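Asker: As structure tokens, here come the structures.
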Structure I
């Protein structure tokens with residue numbers, strides 16, 4: 001029976017439409033690391049890092065801590081503008097999914113590769129700050145994905161007794177690797193974001209679903225009803 005749902009933000013709950021990628025490339029331009037027209041190789045590299053800590057990725061790409069911090073600050077500023085413009089809206093099943101989970105008595109943790117500043121601005125814009133239990137970003141006490149730290153930190157913060165009682169959902173292979181390494185009972189890829197179904201199928205997973213709404217129905221279905229546990233949805237491998 002699932003007690004805790006750990007859900008990625010951009011691409012899983014939030015329609016991205018290239019907002020993260022665009023802000024990321026704008027930040028690289030700000031520090032002189034990319035021309036106006038990025039190469040296909042760079043675009044592929046950037047898309048492969050989706051779901052990871054942004055400051056960590058900037059550090060790897062730029063090889064300089066000061067430039068990485070400058071790029072990360074620029075990314076946050078550019079992404080904040082996109083939030084204000086309404087480019088980052090909730091996916092159609094996101095609000096009902098969160099309601100379904102809460103109504104089933106399942107705790108909800110939001111995890112992201114964004115800084116706390118960007119994460120909280122986005123949650124505030126979406127009106128979700130009061131309906132989730134915890135929101136987590138990488139920092140000194142927790143590595144970003146694909147490390148298991150954010151999932152395990154969510155378990156600690158919500159006093160979840162068993163990692164097998166955790167369900168993880170995300171739109172990237174890094175999300176799935178994080179959930180798998182944490183030992184989560186459900187590790188579900190969601191095809192609404194950065195990575196395709198084929199890409200998600202190549203990563204460790206228990207399910208690959210089209211929407212976060214399907215994930216919520218799956219997880220809520222594991223709760224006991226009149227003393228019996230629902231079998232939920234068959235595993236897709």
Structure II
């Protein structure tokens with residue numbers, strides 16, 4: 001048993017970690033007749049693979065899944081997961097845009113989370129997130145006052161194009177990163193930032209952008225290349241190969 005003095009010296013015991021999974025999208029670019037988070041990979045839905053990355057993590061206090069009001073697939077999956085998981089699983093209603101959905105998820109935690117608690121927001125369509133990346137965020141940000149996100153430095157040459165896809169110039173890629181998820185921020189600061197700028201959803205393409213608009217500078221932490229987001233039909237096959245490879249490691 002851990003003593004109280006040991007608890008005070010352990011940076012991971014002072015606050016809780018919550019997870020919000022926006023899963024209210026319809027995935028129009030997938031060209032399928034149901035949301036992409038319910039496509040099958042290795043006998044599980046994309047969303048089940050994604051949730052499994054958090055629902056058995058001892059650091060996580062609870063997970064909020066944000067679901068569309070018209071979602072006909074979640075009730076069965078959610079009930080099954082609640083019987084399997086060792087943590088609390090909550091549900092929130094989806095909003096018009098991602099930022100509305102995330103804020104709805106945070107509101108579900110309003111009577112449970114402290115302002116100083118941490119919340120990770122992760123795309124439902126990123127089922128290949130590695131446990132090491134989750135741990136990286138925890139280890140590198142736990143003592144930070146604001147938080148940060150996973151990302152990857154841009155490796156390709158970037159071109160700025162004008163009308164008719166004509167190249168205007170090459171863009172300097174120095175200092176440019178691709179933003180990934182999870183994005184991990186202090187609960188109170190993220191909630192306040194979303195509430196403050198919710199009237200401008202077009203500017204809040206992710207949680208980090210809301211924090212930037214509020215004057216904060218999130219920390220970028222390099223993640224793994226295989227944390228892909230399922231956007232197009234071919235991504236399902238790639239995700240299956242990645243998951244198979246991860247299971248063999």
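Asker: Figure out for me which of the structures I, II the number -13000 belongs to, where helix-only ellipticity at 222 nm (-39500 (n - 2.57) for each DSSP H run of 4 or more, over all residues; to 500) was derived from the coordinates.
Answerer: The structure behind it is I.
Asker: Match the computed value 30, 21, 17 of Cα extents along the principal axes in Å, for residues 88-135 alone to one of the structures I, II, and report its label.
Answerer: Only one of I, II returns 30, 21, 17 for Cα extents along the principal axes in Å, for residues 88-135 alone, namely I.
Asker: By the measure mean count of other Cβ atoms within 10 Å over residues 112-119, tell me the structure among I, II with the highest figure.
Answerer: Once mean count of other Cβ atoms within 10 Å over residues 112-119 is tallied for I, II, the winner is I.
Asker: Something else: Give the label, chosen from I, II, of the structure having the highest value of FRET efficiency 1/(1 + (r/R0)^6) of positions 48 and 104 (r between Cβ atoms, R0 = 35 Å, to 0.05).
Answerer: II
Asker: Quick check on the output: 18.6, 67 is Rg and Dmax of the Cα atoms in Å, derived from one of I, II. Which one produced it?
Answerer: For Rg and Dmax of the Cα atoms in Å, the value 18.6, 67 is produced by structure II.
Read-outs throughout are calculated quantities, based only on the coordinates presented, and are distinct from any laboratory measurement. This is a predicted model, so every value here is computed, not measured. Cβ atoms are built from the backbone, for glycine too; each structure is taken alone.
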